[in-house]
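What follows are several structures.
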Structure I
């Protein structure tokens with residue numbers, strides 16, 4: 001994936017969140033996706049922070065979309081090998097970086113969310 005394609009993909013992901021379009025958000029993820037986030041620890045009390053599978057992730061994201069103030073402001077991407085980091089800012093001003101690994105179909109298979117200051121305050 002080149003830089004421009006990565007930017008377009010990341011912007012589409014942010015736009016889907018901002019539109020509260022859960023189906024469009026989920027289109028970015030593989031069935032066997034694994035997601036790790038401090039918010040998973042905070043909200044679900046999963047000590048390891050990992051959600052496994054698209055169904056569990058969809059249920060988790062559906063709750064997050066209930067936040068009326070929710071807004072993701074795209075900042076930039078960084079590219080790797082079958083991977084990228086999406087940099088964005090939350091409605092709270094918190095800066096976030098999501099490191100994602102993708103399969104050959106371009107679906108996210110693994111994501112690790114990291115929050116500025118080491119704490120998710122959203």
Structure II
């Protein structure tokens with residue numbers, strides 16, 4: 001990670017990124033209480049990781065049939081709502097020149113929130 005990514009991640013965390021990451025972390029912990037919720041919890045931890053420090057990281061999509069089915073279930077359980085919030089936030093940030101880098105990160109997170117199964121955060 002370059003110096004600019006570190007700076008942007010620090011600004012991101014200080015301006016509220018930690019709140020969203022904490023929310024995903026709590027959801028992940030709650031999902032791990034039940035055996036059937038563990039796959040969802042893993043995805044929540046993945047999103048918490050990306051939401052805490054999105055700059056300098058990329059999302060690589062693999063997939064297959066199990067990932068497609070799991071992503072559809074995820075969307076029905078509320079993934080679409082989270083993606084919509086990220087998308088709206090990204091549009092708002094991109095309305096200003098200074099906010100464009102942050103808006104682009106929100107778009108990256110919206111895509112991950114739509115399809116977390118079969119994706120890897122690097």
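To test your reading of the models, identify which of I, II gives -20500 for helix-only ellipticity at 222 nm (-39500 (n - 2.57) for each DSSP H run of 4 or more, over all residues; to 500) when calculated. That value comes from structure II.
Comparing Rg/Rh (Cα atoms, Kirkwood Rh) across structures I, II, the highest figure is found for II. For which of the structures I, II does the calculation of distance in nm of label points 7 Å out along Cα→Cβ at positions 37 and 69 return 2.3? Among I, II, the structure yielding 2.3 for distance in nm of label points 7 Å out along Cα→Cβ at positions 37 and 69 is II. Which one of I, II has P(r) over Cα pairs in 5 Å bins from 0, in percent, for residues 61-108 alone, as calculated from the coordinates, equal to 5, 22, 18, 15, 16, 12, 8, 3, 0? That value comes from structure II.
None of the figures in this text is laboratory data; all of them are computed from the coordinates on show. Since we're looking at a predicted model, the values are computed, not measured. Cβ atoms are built from the backbone, for glycine too; each structure is taken alone.
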